[in-house]
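Enquirer: As structure tokens, here come the structures.
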Structure I
Amino acid sequence: MTSVLNDSTFVRACRGEAVPHTPVWFMRQAGRSLPEYRKIRAGVGMLESCRRPELVTEITLQPVRRHHVDAAILFSDIVVPIAAAGIDLDIVAGTGPVVAEPIRAEADLERLRPITADDVDFVAQSVELLVRELGATPLIGFAGAPFTLASYLIEGGPSRTYLKTKAMMYGAPKLWDALLSRLADITLAFLRTQIDAGVSAVQLFDSWAGALSEADYREHVLPHSARVLGGLADAGVPRIHFGVGTAVLLRAMGEAGADVVGVDWRTPLDQATGIIGPDKAVQGNLDPALLFAGWDVVRREADRVLEQGKAAPGHVFNLGHGVMPETDPDILTRLVAHIHEAR
């Protein structure tokens, strides 16, 4: 089965190899806009959902069945490993992750312990179940990057300004490096667990890295992301690196060690390839809001993305960010079919 998965359209595109059609999957495809997802999640908290392998399996399979995407992505959340590491947090509906006691001082680091595969055994069980169910369809594992995880831990929840995060980064660089080093180790262990259980690729989400300048990213963030991605160099699976609002960071993100760089909708893929370099595949990058503009607009803009993606050695079609909850699932199904037909 491993050889079949390695020859899948998705994995081949990630490696810059010839493909019969551009593969497509969607960030946040596992749920969000699907009525069957909302039904099965009713009354079950997000963190609890991530800890139930049978539920994770069903939710992950739902968009594959409905949309016929070229890859599944594990249903989980980026804060799962830091909850396993001892941090008291909850994922509050309509808000996001909320940390009971934010990390603000060196003594707080003691609450963030290393993790082993046993701490997240439910994730390995979910992956093993999914690999059996998916057959020839590859499964993508994922984790949050150290900077994005740090921002939640320091701010105590989502932020638009990252004031406390940046204050630590600039004002307490030793504490900052110690925190991100711990998070890099946790993230690496979390991804290794998923790879050992059978995922065919991994994606590192640095969702909030776009809040930084390139100089700050290179000095304070890049070494820790590179430690994660570099630590997987021998794993034999494609590594994808994605952030939002990262136009000025694309070159640096490409240097962090991924095989594929995800690009949000703000930067055309041909321009992004010129910045990242000719040796990396790209992923993206239809604006999620376009899915509300009618099929003619969606088809035209999808064709534009496909054309611009030809500049890279490999292209995985995706949105430039996650599927919005209000999205009509039928438009996603139609979009997948169109991408597959546009050979």
Structure II
Amino acid sequence: MTDTHNGPRLSRRMLLGGLAAAPVAALGATSLVSAASAQTATPEMHPMAEFSRRTIGDIEVIALADGYATLPLNFMPELDQAKADKIATQNYKTHNPQVMNTAINGFIIRTADRTIAVDAGAPGFLAPTVGAWHNSLAIAGIDSNEIDTLFLTHAHADHVAAMTGQNGERLFPNAGLVLSEAEWAFAHNDSFLAQMPEDFQPMFHYARAQLSPYANGRDMISMSKETEIAPGVTAVPMPGHTPGHMGLRITSGNQSLMIWGDLVHAPAYQFAEPDWGIVFDADMEQAKQTRAKLLDQLSAERTMVAGMHLDFPALGYVERAAENYRYLTAPRDYGV
């Protein structure tokens, strides 16, 4: 993540207003889906479209780039500027005291008889640098009709945008939705919604609009245990970022991969300083505990990791370092 870019970015008001609620609020809740999915109706290839394949035993994993967002650095309230500059330099990254770039990714998992989409990217109205999910899927040679399962790590705006079309139609017509029961309840909690600042509420309605066409037949799984959703693919509770945030463990043969959703948002800093939370976390302290536990576990196991906000192609390893941990990009898989 190179933080030298000073182009379109989300301001603090935009975050507190629902990650761009201000520009879409005038549309009304029923039009949020149309605004979010407008990029899927255009034939032009998104400049951020990209994909990368690799195999985990007999299971194929395809990383899909959706783009990146540029965020104010004060979205990490505990960040220390001097220490951040040192950490970035040690990791061959550029520290910008005002902003940081964070990638937005999704994944496709192909087993012998299943095609699973893991999250679905960000709405194009957030910035011109996001919204490439469907283009990345297309250049990877996958038709959306092939997808039989849509697994959501959680229901934030940058994970649900490619689900539903301009007229409320399912963009994955053959996919059943799988997410945690706690996440569905959180996204549809009217009492919680009523307590939100008024500017934030349209984005809650937006997430609901994206989820709505998939409500019938959805599979809601428990946060109290791990749940196998397909052979070799297991949902793992990772609470904190949201109450129902989950990851996926993929295991085949003697290989494994953990897709950890939003465990890390700022790879330039959060491996060395995992206690530096981000304002997107619903429960920042619980998110820190979950991050610490998993970084320790996955570094000890030498398990490959994948994340929605790791630098594309978003596959790598965590290892112990003088400053807690560091992240190493996985070598390219030329066997696919």
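Laboratory data are not the source of any read-out in this text; all were calculated from the coordinates shown. Values in this document were obtained by computation on a predicted structure and should not be read as measured data. Cβ atoms are built from the backbone, for glycine too; each structure is taken alone.
Enquirer: Have a look at I, II and say which one yields -13500 for helix-only ellipticity at 222 nm (-39500 (n - 2.57) for each DSSP H run of 4 or more, over all residues; to 500), as calculated. The partial results should precede the final answer.
Expert: On the way: I: -13500; II: -6000.
Source structure: I.
Enquirer: Out of I, II, choose the structure whose coordinates give mean count of other Cβ atoms within 10 Å over residues 98-105 equal to 23.1 when calculated.
Expert: Numbers: I: 15.6; II: 23.1.
The read-out comes from structure II.
Enquirer: Rank structures I, II by percent of Cα pairs over 22 Å apart, for residues 90-185 alone and report only the one at the top, that is, the highest.
Expert: Details: I: 41; II: 35.
Comparing I, II by percent of Cα pairs over 22 Å apart, for residues 90-185 alone, the maximum is at I.
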